[in-house]
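Computed from the coordinates by the stated procedures, all read-outs in this text should not be read as laboratory data. Predicted model only: the values in this text are computed from it and were never measured. Cβ atoms are built from the backbone, for glycine too; each structure is taken alone.
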Structure 1
Amino acid sequence: MELQAVDGADARDVMRALRAAIHGAGPALGLGMVDPAARDVPAGTAVVVTTSGSTGIPKSVVLSRSALIAGALATAARIGEGSWLLALPASYVAGLQVLVRAIVSDREPALLSGAFTPQAFAAASLMMTSTRHGERVPTFTSLVPAQLQKLLDAAEHDTVVASALRSYEAILVGGQALPAAVLERAQSAGARIVRTYGSTETSGGCVYDGRPLDGVSLRIVDGEVQITGPTLADGYLDDPERTAATFPVDDDGTRWYRTGDAGVLSDGVLQVRGRLDNVIVSGGINVSLDRVEQIVRGIPGFAGAVVVGVPDERWGEASVIVCPRGDVLRRSDADHLVSARDAVAAEIGAHARPARLVLVDELSTLPSGKPDREAIRRAVADDAPPPGEAPGRRGLN
């Protein structure tokens, strides 16, 4: 089947090509691919999304028309139908699914062009107001946590932004864990938030507020979250070994996706504990960086923090908190680090305490808006304190 390269920077181009692919009238889209013309894709493919993600390892995920449509229909069944605003890159699976939902519902999406700002978001949101048969058409959008936090900050002194946040029937938030403090702020501001969990391999979010969408099932195997259902990708293009390892098939023919995430199911509700591979060994003890980050983000002023692991001469590896300077409350940097170390020690143990706090003007991000953890880790590792320097001081400014 033919594969056509589409520049994901222009959402209108993606929308036109995606509509043809979904309806079966055009070639499959190649988003982020270097040489799509030299590739062959299975029949029924709608999109091949190539991304390095936050780990820097490239992968080309093959998504069929049926998988994308199944995700869109299941979302409508869960939260309702209406008009959608695209506020994410169209080349990112969450943004791509916004366009698919618009196509399936036969409604043109609103497109937020240019850099994401609270004012642009508010203007686009409030222009979406429409009625059908005398009733208001519900509106929806999808964001990452960093966007939501930026909107909440602006809403504190901008009534137009605050009104825009309240105008949505539901705001899907995914891509990474949403800090509890940010969720509470959003709910207090009147925003209706739905936390989503999924990946490119599941055609985007397929678990809403911990519960799988209709047709999707979950299981935990050796602590790992695994997913099955009609939204699963066909696999990885030209990589049968990775496909077989990531999408195992049971004896009864059920095909599963191994997420690589740690999690537990409690009364049918999924709780994700972080990446199974996002672990460092500090002083001979395994430390989950995701768990450390979750605790740190619960501290006032650290909701946007990222925790990465770097080499350490004494302990082998150590964790470092990287946080936007503007988020941190006005206290001494040393006090902030002590607060974070104390909080982590109380929850996990002294061995997991972060070694340093690095304040930056802004975090490196991926096109999706998520933190670019590999770039952040490299930058912090390159700025490691010299031998003999006390951890916790370098990078504090």
Structure 2
Amino acid sequence: MIVTRSRAWWRATLALCLGSILVFVNLYAPQPLLPDLRQTYGVSTLGVSLVMSVATLALAAALLVFGPLSDAIGRGGIMRVTLLVTGLCSLGLALAPSFEVLLGLRLVQGFVLGGLPAVAIAWMGDEFERPALMAAVGLYIGANTLGGIGGRLIGGGIGEIGGASASFLTVGLVTLAGVALFWRLLPAPRQFTPRRFELRGALMDLLGHLRHPPLLAAYLLGGINFLIFINQYSYITFRLAEEPFGLSARWLGMIFLTYLGGTLSSVFSGRLTYHLSQPACMTLGILILMTGTCITLVNSLAWVTVGLTVNAVGFFLAHSMASSWVSRQAQRARGSASALYLVFYYLGASLGSLWLEPFWQQGGWLGVVIGSWLLLTVTLGIALWLWRSERDLGQPSLAR
């Protein structure tokens, strides 16, 4: 098993963090362009949100394929091949002649984007000792945020200069270069034991995870939290593109630097488990997210930025705890368990616009805040239930 801070640990962690960055650069590059795309194609806010929703929905569906498949054929090959196809899809997006073709390519890209997220944490669970796993997961989640920031900065910055096609071309070329490095860095697995793939067995594994209350609770918590968090960013771009703010695509991309709050909270989340249980950390993260959502109501760009930063701190603290909770609780078919968490996670992202759109239409940003709080009270209740259940069972916060 790979131990914390060893040469093998650093090499594997660097590879998986790089892969994570590439995934989220590709996924989120179009987000700061949504207001411009809405005007260009003459579609509604709900219609243009499909640029993000079809990708995340396809990603969620792909996780049901890649997770169980990785338990049978291994995880490294899946990550390498899907990252390569992801880069090729971005090059194709640069040449898309219409909005319909753009959505079709995003659907395909979303599916292959699911390859690495479906299996990365399971790969770590196979190869790393538990302390090494917790340290690596925090860095990996932090890399998610860096990828999200990078994608939006590229999308907004390059898009303002050369349009959406230039953004997609840049992302595609960066991705292909990163894939070459990822291919070289990722070590060969030593602890993985393949299982014969059987559809019935894979379905029974998934059903077993859903029947395990702590796992189901973590799935719901992660999915609902992400539903709110990521779609708040979509609607805040519409708010900030209008008066009195009037931000251009480049400056809308800069707003996503607030993700850095999530990068920091993810990296240091492992240390927090020395003092608090994972469910307690989830509870704290949700309370912080609720607080940040309220701060964004202030009609000031500075305070909106503060609120979004606070949101990122809270969300990624809860997310890193919930995702590692799944790895800790799964007794078998760890790849399927991790993949199922991400199915809920990205399914939440895909459905978020359907939930928040009526609140946006009726009440603007205040409506979005109200809609957010309604669901965050649900995840707060779930986290408190997990916290109480763990205390009743007398489980330690984390074995180090």
Structure 3
Amino acid sequence: MYRVWTFLTNYSLLLIIGAVIALVWANIDAEGYHHFVEFVIWDHAPIGHYHHGHRTLTLHYLVNDVLMALFFAIAAKEVWEAVILKNGSLRGKKAATPLFATAGGMFGPIAVYLGLAALLGSDTYNAVANGWAIPTATDIAFSYLVGRLVFGAGHPAVRFLLLLAIADDAVGLIILAVFYPSGELAPVWLLFSFGAALLVYVLFNWLPRTLDRGNQARPNSTWVRKKLHFLPYLVGGCASWYGFMMSGLHPALGLLPIVPTIPHADRAFGIFSGAEAYLTDLLNQIEHALKHPVEVILFFFGLLNAGVEFSSIGDATWLVLAGLLVGKPVGILIFGWVAAVPLRLGIPQGMRIVDLVVIGCVAAIGFTVSLFVASVAFDAGPVQDAAKMGALFSFAAALVSFAAGKVFKVEKQSV
């Protein structure tokens, strides 16, 4: 049973199960489903949706705005390590071509989405334009799973895909913060968030290490680690999250300032690396402790966000799908080729330029983040539902990936 649970959680299949239940429920009893989603946990609460002069904490808000902060914190942890640590996957020349390809994986979908929307007329364009970021997303876990099945676990294209997905997540977090605020902006509250992060870092990370300088026993750092463990970062995280909520930025990003303050390993082994299971730094310990709870959160995220009636399929559905299934592969191929050939940055040994097309198809699985962006890009209604359906249908990219692998004669490589 444990191995089944591990497989389900490692590849986010709990999220799929939640989404399937939501789809069935919404199409059998739409009114009952929406009543469940908007169930009021606490009216006149200190946190929640703000309307009519007070805040209301609903089940939807609890999952999307509070608990999903843990999901984005784990994504931010991988990005942070990839950028800051020795051997980080987004450092140096080895990351140059994947970063170019990531840019193509962003601009390609945006161009296809907005270009097709413009062709459909001004009314359609105005209705769907704010969803331009939906098809830019790449679901790391599902893309990793499909990539391994298409290329084989030992193929260099799998590592290339992971670099691209990590960079995609980094840009996605910036897009969410900048272009999709949750309310009227009050930037002064960000000082509260970053002040909390700075205070936690100075008092519980920098200061103990400074006091221990020259003392191999490290008594101060050891005391903080054993006696306080993650508690200071939990308190700082709550303060940072509250600051984001009050600032108008999406509170699901509220833990991002805290992630860099947590003591971390000296070097990165890469996302999904088995070696990380043996790291004892606090950042990795927190990530491992959160892994299964976050997967359960993703189940509820799927349950509360994927409940769309099939009658909701509309222009936004096809625009999101076109952005992902056409824009992603084309953008990744063009930008990856420019980096590898004219700019002479090269590609990993054992990879072919044509493999970029297959990588682009795999990266077109938007699902989790696409679903999240759709929920914040549009108000509840037909356009949001249609866009969500496009995010759900992006699983078709898995089938397209297998077909592309056959067409371009990908030779699977084992570890």
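Supply the structure label, taken from 1, 2, 3, corresponding to helix-only ellipticity at 222 nm (-39500 (n - 2.57) for each DSSP H run of 4 or more, over all residues; to 500) with the calculated value -19000.
Source structure: 3.
Can you tell which of 1, 2, 3 yields 1.0 when distance in nm of label points 7 Å out along Cα→Cβ at positions 141 and 221 is derived from it?
Checking each candidate, the match is 2.
Could you figure out which one of 1, 2, 3 the value -0.37, -1.15 for log10 I(q)/I(0) by the Debye sum over Cα atoms at q = 0.16, 0.32 Å⁻¹, for residues 77-116 alone was computed from?
So the calculation was done on 1.
Comparing structures 1, 2, 3 by distance in nm of label points 7 Å out along Cα→Cβ at positions 133 and 349, which one has the largest value?
With respect to distance in nm of label points 7 Å out along Cα→Cβ at positions 133 and 349, the highest-scoring structure among 1, 2, 3 is 1.
Rank structures 1, 2, 3 by relative contact order in percent (Cα under 8 Å, 6 or more apart) and report only the one at the top, that is, the highest.
3
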